[in-house]
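In what follows, structures are represented as structure tokens.
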Structure 1
Amino acid sequence: MRTAFKDGRLPADSERVEPRDALLAQVADLVDARCEAASFNPAAPSVPVSGRVYGAAEVVAAVRASLDFWLTAGPETRAFERALARATGQRHALMVNSGSSANLAAVSALCSPLLADRRLVAGDEVITVAAGFPTTVAPLLQNGLVPVFVDVTLPTYNIDVARLEAARSARTRAVVLAHTLGNPFDLAAISAFCERHDLYLVEDCCDALGATFDGRQVGTFGALATLSFYPAHQITTGEGGAVLTRRPALKRIVESIRDWGRDCWCEPGCENTCGKRFDQQLGTLPAGYDHKYVYSHVGYNLKATDLQAAIGRVQLERLPQFVAARRANHARLSTALASYADVLVLPEATAGSDPSWFGFALTLRAEAGLSRRDLVRHLEGAGIATRQIFAGNLLRQPAYRECVHRVVGRLDTTDQIAENSLWIGCFPGIGEAHVEHVAATFATWRSRLRKAG
């Protein structure tokens, strides 16, 4: 049976459409109809903090991959990893099942026995911050490392680099930091500090894909970098993430930790890449033990799937427009809220950086004597979604209060963020009408404050 064209005409033999192509065309038509951009509705306003932004191409890619029925990591994953490495300016990109897993794999890699005397061991210290998402710090504790917490600064929400030297001890071996809300931390100061003291740097870029510092992509400064592809981030594969590195040795270690800890590096479907599958003597195993079942790390299964990678390949092509939209929305919000600088700390980019903004951060000034809870309720009541700055102060969270750690000085700004900060959305799913609603909602908030005062 031949598939008719949209006009009802049957195709000639030379015009016949393969069943697979016809199905994918129907999928594209269906998604195009469903994904028409929804205009802002003043009667039922909604300004989300984040959301998936996709079109027919992503769904067609997922359906095409499902028809191939390669359910695990396969050719789509390899292609996505190559494209991601090119897009981020790195040599290697390894896809994993989440940004959290990317952080776990990256930190665990630094503890690998294959690094010999350069490996991190239990009790070694790692400089980080408490004002952030917990999965930047959790892998340190999971590997027996000691986080050393340093305060942050406003209005960048990133580490106070003036405290780095005070934070270092004889046990300091690494720095692990996130680029907060897509705003790069001071990579010039951090990189120089790490080079001066021979420390590893891990860049958590989960919120910052597409950001640059001094014209250079974030994720290219450290020994390792991590990404997240959760729907809130710059591109999405649903769940998903990646580890980036330029060092072949670290690439092999991360790959091993991701893939059960195995020593073998054969691609899926390959059987004997090294040519010595049954000819090696490893550990105290019998000579010739199958290399596919030799394990050099205590690893995990952190792999993603080809369906996710197929979506990621399409999303990656749209990254420049996504980042541009985030920057434009952030700039609109900055302009709309500029008159509130007397009561709100407005976000600023780190000097020398061009952020890939994840969200628009706001901090109520302590001297204003205003309540974050009241502001949040006012915004949420007007359909404007809000979020806290992740954990606020991680050391005040139930799971982390008794963790082994060290604090350098006081965490006054971190506490200020925990008590007075929030962020609202600037992702590509919002536009000028959404920002106008945000501006009007803040105006009614200020008007109410004046009446109350």
Structure 2
Amino acid sequence: MQRNEATETQGEPVESPQLKLVDGVRERRAREKALRGEIMERVRELAALKTTAAPFSPGRSMVRYAARVYGEQEMVNLVDSALEFWLTAGRYHSRLEKGLARWYGVPQVKLVNSGSSANLLATASLTSHVWGDRRLRPGDEVITVAAGFPTTVAPMIQMGLVPVFVDIELPSYNINPALLEQALSPKTRAIMLAHTLGNPFDLDAVCAFCREHDLWLIEDNCDASGSLYKGQLTGTFGDLATLSFYPPHHMTTGEGGAVLCRTDELARVAESFRDWGRDCWCRPGADNTCGKRFCQQMGALPEGYDHKYTYSHLGFNLKITDMQAAVGCAQLERLGAFGDKRRENWAWLRAALADLEDVLVLPEPTPGSDPSWFGFMITVRPDAPFHRRDLVRHLEASRVQTRMLFGGNLLRQPALTELWADREAQGMPAPWRVASGLEVTDQVMDAGFWIGVYPGMQEEELAWMCDRIRGFARGTEGER
């Protein structure tokens, strides 16, 4: 009988090239698994060292207004994603989008690279031709406030819309809803507002106004993850809402954010604008998800033009990386506990400073709300024997970080004063409208600041802040 040399040598079986390949793959995978295990063990050891809080030393330790709070799982997820080396949107990206949608109880969430990008994406999404007569067009007006963060307002101007500013009220630091009617005009198409420092604005009044006048509502929920209004999470009232995952916020991915979408159609449009404006919704590395990649005709393109290169909007590239999303997946598991700790710290400060209300305006939650506070806002009263700047200098010298209410009155910021001067020089109208006096906005700009309540704070830090504030307020005549 003829010997088969491919499978036998001197009577012994010979392993086929295919079997050698399979064994090689198995050996490589086993080695990779073992190395990953070793790496993750060391990561857990390192996490235990890095996340041990240092003892607080009054006057020497910095009391931060905010900081990232993380643990072993965040570091494990991050390294796991790095070792996988899928650099764009991948499995962690999908997991975080789905997890956020479940947590908020909305149909879909679209991750982006920052809260500011989330605001830009939400605004741009409402300009889509998909909405027909309801689409936002250049010259349409959007009611908002001037007391807040600039990238709540910037997308309106960037998209050719006209912000219409009204005043806020104390002690909520949110829009005064009594001013909505006087802000209304035939050009009003939307309202975009932030929940200031986590305190919900009057959603009953604002939502009723939107329904009455058929207006879009965008909630800037970047500072309010986990806040409740009459038992419902903020970010779920508007057509679209935005989140920020920058380190000071309620959860972090480093840079990062998201858009919460009330409907699947809003999500589809938001995804298009986020992903270069393309009409295709295939995930990175995937092809022909719709099954019609080469058999459609859109616009003036040739029939069958590749759907992956068909663009239905003039969009951006605002995506987050999978490594960032990996951190977010671990942070989302902590979000409820983070909110509880923020509430606890805020309540501690509110009770400890209650006897200073003769000289300080202390914050109050909006009626019917349960805020997941971003910070503790304080405004020095006009008749106090000291000025905000003196109290802030005292606190900063005591190593207590303070922050203003972001841009104060945005109309006084160089970005807008210079824009207005340029428009005026060209004989053009201002790119915004002011519908009410902004006296309270100016008061907060001149006399307000806030301190931290983030979940990593120790009680000794809270006590030190209160001691420094009380000592100054009761023992110092500041220069006015």
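Laboratory data are not the source of any read-out in this text; all were calculated from the coordinates shown. Remember, predicted model here, so these are calculated numbers, not experimental data. Cβ atoms are built from the backbone, for glycine too; each structure is taken alone.
Brief remarks follow.
- Mean count of other Cβ atoms within 10 Å over residues 94-101 - structure with the largest value, from 1, 2: 1
- Value 0.7, calculated as distance in nm of label points 7 Å out along Cα→Cβ at positions 110 and 318, assigned to which of 1, 2: 2
- Here FRET efficiency 1/(1 + (r/R0)^6) of positions 230 and 374 (r between Cβ atoms, R0 = 25 Å, to 0.05) is compared for structures 1, 2. The highest value is that of 2.
- At a computed 21.2, 74 (Rg and Dmax of the Cα atoms in Å, for residues 182-381 alone), which of 1, 2: 2
- With mean count of other Cβ atoms within 10 Å over residues 190-197 derived as 26.5, matching label from 1, 2: 2
- Which of 1, 2 yields 1.10 [Cα Rg over 2.2 N^0.38 Å, for residues 78-197 alone, calculated]: 1
- Structure from which 19.0 was derived, mean count of other Cβ atoms within 10 Å over residues 174-181, options 1, 2: 2
- Parent structure of the calculated result 4.3, given that distance in nm of label points 7 Å out along Cα→Cβ at positions 118 and 302 is the read-out and 1, 2 the choices: 2
- Read-out mean count of other Cβ atoms within 10 Å over residues 246-253, computed value 18.0, structure in 1, 2: 1
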